[in-house]
Each structure stands twice: as C-alpha cells, then as structure tokens.
Structure P
Amino acid sequence: MSDVIFAEQAKRGEGTIQYTVTDIKKWASQIGLDMIKFNSCMDSGKYKSEVEKDAQAGASFGVSGTPTTFINGQMMVDGNGNSIGASPFSVFKKIIDEELAK
C-alpha cells in the first residue's frame, strides 16, 4: 500500500498531498486487500490515535513529510531547509562520510 501511496504522490507533485478515504479504499481494492477487513478497520478509526501520535512525534523532531531521513541525529534537508529522504546514494554517502570523519 505504501508503494501505491508514494506512486500517487509522485503523480500529484511535491509537498503535502491530501488523499480522500475514497482514494485509499480504491487503491486497497486495486492491490487485492481483503476489503471487508480493510473497510472495517478504516471506518472504525481503530488506529487513528496511533497515526496521530506518530505524526505528532515526527513533528516534534521537525519532520514535515515522508520520507524523512536522519543520519547520526542529523535530519537530511535540501537547500531550502525542507526534509528529504528519497535521495540518491551519493547524498547519503557524503553525509555519512562527513559524520565518520568527525
């Protein structure tokens, strides 16, 4: 499901993308999830508080979106200060090499 969500985000552009419940249920059906179980879980809000708690925890560390990557406690950011996570290996290597040199 995460692969579908990130693929949809790529189609819609960068930044915070809001999905509707209809979108999410459509994608769940497309990937073959048990829709009776999925709809029951989604409609009940069973994990809503856990998701909200995770979002608040991320925000407390400056995370504004996914994916966000930390290396040795350092959040990876682009030139504009936006968190980044999906980057070429060379970006990770540079930061890791800098951290190892300390």
Structure Q
Amino acid sequence: MDAFDALLGIVQIIILIAVGFFLKSYLPTYLAEKGKNLATKEDIKDITEKIEAVRSQYAKQQHIHEMAFDKEFEILSEVWATLVDLRNATLGLRPILDYIDPNET
C-alpha cells in the first residue's frame, strides 16, 4: 500500500503541476482576450449610439425642410393662381383693340 500511496501522490502532483501550468499559460490570455472583446463591444455601442443620434437629428432636419418646402409650394401655388386672376382682371379693364401710341406721354 505504501508504494500505491506514493504513486498516487506523484500522480496528484503531476496533475496539479499540469493544471497549474494550464491555468498560468491559458487563463491570463483568455481573460485578456475577453477584456479586449468587452472593451470593443462597449466602444461599438458608444459609436452606434452616436451614429444613431446624428442620423435621428438629420432625419428631423430633413423632415423640417420637407415641411417648409411643402408649405412654400402651397403658398406659391395660391399666389400664382391669384396673380393669374389679377392679370386677367387687369387685361379686362382695357379693351383688347385699344391702341396706345408709344410716342405719346
């Protein structure tokens, strides 16, 4: 039994050394990579939020410009219609065949 216990102890020490070596070499690299990934994820989130804020602001400005354009177009359409009516009424004040001498003041 003594030899078996000694062999079991040696096997346990070898396993502990292997686990220690594994943890020493693999674990820091793994944790460093996880940390970089987390930092990248946070950076991407911040950048995405900024891009979405700019996109939202641009969309609002675009909507405001479209509304202003539509209102201006509506007003100009009404003005032109009124000006056509005014021109027709003005032309109706003077007979069509009335002659004006350009040399006369």
query = Here helix-only ellipticity at 222 nm (-39500 (n - 2.57) for each DSSP H run of 4 or more, over all residues; to 500) was calculated and came to -33500; which of the structures P, Q was it taken from?
reply = Q
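For log10 I(q)/I(0) by the Debye sum over Cα atoms at q = 0.11, 0.13, 0.18, 0.24 Å⁻¹, the calculated result is -0.78, -0.86, -1.02, -1.17, so let me know which of P, Q that is.
Computed on structure Q.
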message = Starting from the value 1.5: which structure in P, Q was distance in nm of label points 7 Å out along Cα→Cβ at positions 7 and 23 calculated from?
response = P
ask   = Of structures P, Q, which gives 3.9 when distance in nm of label points 7 Å out along Cα→Cβ at positions 47 and 71 is computed from the coordinates?
value = Q
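When distance in nm of label points 7 Å out along Cα→Cβ at positions 39 and 79 is computed for each of P, Q, which one produces 4.9? Can you show the working numbers first?
Numbers: P: 4.9; Q: 6.0.
Here the read-out was taken from P.
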query = Hey, semi-axes √(5λ) of the Cα gyration tensor in Å, for residues 31-86 alone derived from one of P, Q reads 54, 5, 4; which structure?
reply = Q
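Throughout, read-outs are computed from the coordinates displayed, never taken from laboratory work. Computed from a predicted structure; not experimentally measured. Cβ atoms are built from the backbone, for glycine too; each structure is taken alone.
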